[in-house]
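Multiple structures follow.
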Structure I
Amino acid sequence: MTDLVIINPSAAHGIYGPLGDDLIAVEPPLWSRIIAGYVRDRGFSVKIIDAEALRMTGDQVADAISSNALGAAPELICIAVYGHQPSASTQQMWGARELAHALKKRCPQIPIVMVGGHPSALPARTVAEESVDYVVKGEGPTQIVGLLNGIDPQEIAGLYRKVETALYSLPMHNLVSAPLEEDMKRFHGAAWDLLPMHLYRAHNWQCFGENVENRQPYASIFTSLGCPYKCQFCCINSPFDSNRYRMRQPSDVVDEIEFLHEEHGVSTFKITDEMFILNERHYTEICKGLIDRDLGHKLNIWAYARVDTVKPATLTMLRAAGIRWLALGIESGSKLVRDGAHKVLKHDDIVGTVQTIQAHDINVIGNFMFGLRDDDELTMTQTLDLAMACMPDFANFYCTMAYPGSALYAQAIKEGWTLPSSWRGYSQHNDDCRPLDTEHISGADVLRFRDEAFNTFFDSQAYGNHVRNKFGMATLVHVHGMTSYKLKRKLLEAAE
């Protein structure tokens, strides 16, 4: 008998809408690995069903478990609700809800615990609304081990539970997250043998150039958890209940990359940290380890940074270690709007930093946001102008969302702002997308501007020349294929 089955729900078809399947990355589920490794280390048997990678619907997963296709029924099922990025948990609830409902219908005798960024941000609501028995406020591994050990749920800190159809009144001390794990060696996530490694695929932009049509094999790893910053729109710290920053041992990170490269042939990696380029000693030790083992020239790694954390003196070493892409959270072209988002960055510093990174043969993906609270048509135009001035090698254009777990969500609830009518509406790319209204313009205006800005940037002659000169004609053709997809937007159709 398997003690625990961890499921990464399939939600891409609901999150991305009509985007071509070839454009979507398929990423190994980080927290499924962390939980699996933690639980196995304590003597329990574990299986992972990555329904996203396997393209399994909730009904198909439930059928596999109820028919014993995976072996005897497990003692406990864990649904891990995380996405490719820190703000992607809420829209994952679309697939998680479908999965939980199917499991409870076919396997009512097996208890279900749900973990993730969204459930941790809204634990009471999640346990009340979803077809689950338990919801974790916190990271999850310790609560799951407690359940497997038969500990009374009332005694497990951070565990919300449901009795029949009513919320169980837990003592207040159990309504807070469990203490964070301080020993990152316990969160090693060494459960790669439980995953379908042949199915994972990198983002299209990470493979611009000779490999634009060949994005496998692929893996994502973490070197730290949490973030010390407090951006109003970010919900990264909802499972941690603090602005903590915990780091793995650099040698463990290098060991993992080397293992994946040698055993699974992986050269293309994502570092999932919310901010890899932050603690200089930490990331330079990792880079030195990769260089010392003669791995850097074989790798294509991307990681997150901030304009104000990038140090030019370290860029040569980063490139030698295989860091070929840095993702910068630039957000807005308006100083007023940036200040309101607690990112006090100067226009010239942003453009200069992008150019300096590129001069060191490291590509830049710029992340820009439309619809921050102070935004209007002018400031959003300034953001698009900044994107054109920076000319990153790729760009993401987002609408501002009040994700559960963020300060912006708490403010939205307090002040009665209009939010999406379903969790699916928090996705940036599907037809239900519903951004926040700003103080000056409607969410529909924000969404319309975002979609037009995307096409303005990627269809511009300046970007086309940049891509052709740097990555070649095949990549430019690929970009043109990407921009041929037109997103359906119910909000815009209703406004017409």
Structure II
Amino acid sequence: MASGSLAARGDDGATWKPLKHPHRQTLILGLDCATEQYVFDVPTDRLPNLSALRDRGLWGRLKSCIPPITCPAWLCMATSRDPGQLGIYGFRNRADYSYDTLVTAHTGMFEAPLLWETLSAHGLCSVILGVPGIYPPRPFKGWQVCSFLSAGMQGGDYTYPRELRDEIAATVPGYVIDVQDFRSEDKDGLLRRISEMTERRFDLAEHLMRTRPWDLFWLVEMGPDRMHHCFWRFGAPDHRLYEPGHRYENAIADYYSRLDERVGDLLRLAPDDALVLVVSDHGAQTLEGAVCVNDWLMQEGYLTLSHIPSAPSALLPEWVDWSRTRAWAEGGYYARVFLNIRGREPRGIVEPADARALLEELKGKIEAIRDHQGLPMGNRAFWPWSIYREARNMPPDLVVYFGGLRWRSAGTVGHRTTHILENDTGPDDANHSQHGILILADPLREEHGEVAGATIYDVAPTVLERMGLPVPPEMIGRPL
């Protein structure tokens, strides 16, 4: 592999020449939301490169964190810490215990070292491209291009070092960190934009792989996630809107075929003895609808509004009668339920001593909610302290899965019903599932076949162990 003439940069602004050392190079190909239906359950000739990796290594389902969402899942993978230890519970998190302060997840919210920061401490160099949740960039030995969770490409420091922005503009014109307005009915336009985004991401990956020395190269491509949310129903017979023979029926499968070709391009640039992992942060499944959790809380007497909108709208704090409200919720792929606790929230009314009993009551009622046809949904409500080792920052009081995540949580109010058969924030065909994928190809080890029980927390320890480095005891995963 050509290493190029550019040296790596460290947190003190200094540069290093490429080091000669016995450590192996590792290539991690992150395919956001890649799911076993489209990677494992297809003919091998559809995905020759991914299938070849699978044939010469280990493969299987990769269990995500709770909740299985892009953010915090990639951060959990890169740190081998759970969401509570990071204090990140979704894309947006409470900044304090007021009613209206939510902030996008960022690197200032946690101190746990990311995998490439651990490698940097050992003098090793990394190229990090598109891994979600790592904005603003934290200095390390190498180069970084941030993901769609960065502040944007216009004027924001979405690269490390900063001058890498100009190189990207010159070498990969039109590079984008995400597809704009992917929840849209313009399917032709979406298909074109997702394809262009993926092609340019891999073009940039090839450029960086050719021109930078690296010990770890970690790419995350968002295209599979966007394809699933936009086109899942066309290829999913269990979706209520599925139409056999629709012209988009093979859109996702065709996208994966092209994705496989671009994976092959990167594999040909990597050294023959490189450790290669293909991973996803979660999977995908058919979205059946959404549970209007705040409307349900109103019906059950936990949430009282002084103003009820005439049409479904975001829940505004000024509409809530906090003197009569015990609980409210945020929507999304899952629900986050918060109690209005005296001494914690500004106008709290729930006595701290009564909070646990109230949560037990809510948990029981939420898990008993039936679907729009009166059938059991299989809902699950988790207490943060029962699923996380810590609960840093401002955790939700309950983490709720509706229908095994086949139902979203609609945080808007004014639906006047508990269930809607759509997403309340725009067209969406799929929700996340708890398991993504793992392929691990190690040319230096004779190991083949399906591996069971792997989790996203195991990725970083596995990389460190196979690169000949110690695994920090703070990591909660295990080397595979």
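Read-outs: derived from the displayed coordinates by stated rules, not from any lab. Keep in mind it's a predicted model, so treat the numbers as computed, not measured. Cβ atoms are built from the backbone, for glycine too; each structure is taken alone.
Of the structures labelled I, II, which one yields -11000 when helix-only ellipticity at 222 nm (-39500 (n - 2.57) for each DSSP H run of 4 or more, over all residues; to 500) is computed from its coordinates?
It was calculated from structure I.
Suppose distance in nm of label points 7 Å out along Cα→Cβ at positions 223 and 303 works out to 0.2; of I, II, which structure was it derived from?
It traces back to I.
Which structure, out of I, II, was distance in nm of label points 7 Å out along Cα→Cβ at positions 31 and 279 calculated from, if the result is 1.6?
II
For relative contact order in percent (Cα under 8 Å, 6 or more apart), which structure out of I, II has the highest calculated value?
Largest one: structure II.
State the single structure among I, II that was used to calculate distance in nm of label points 7 Å out along Cα→Cβ at positions 103 and 455, giving 4.1.
I
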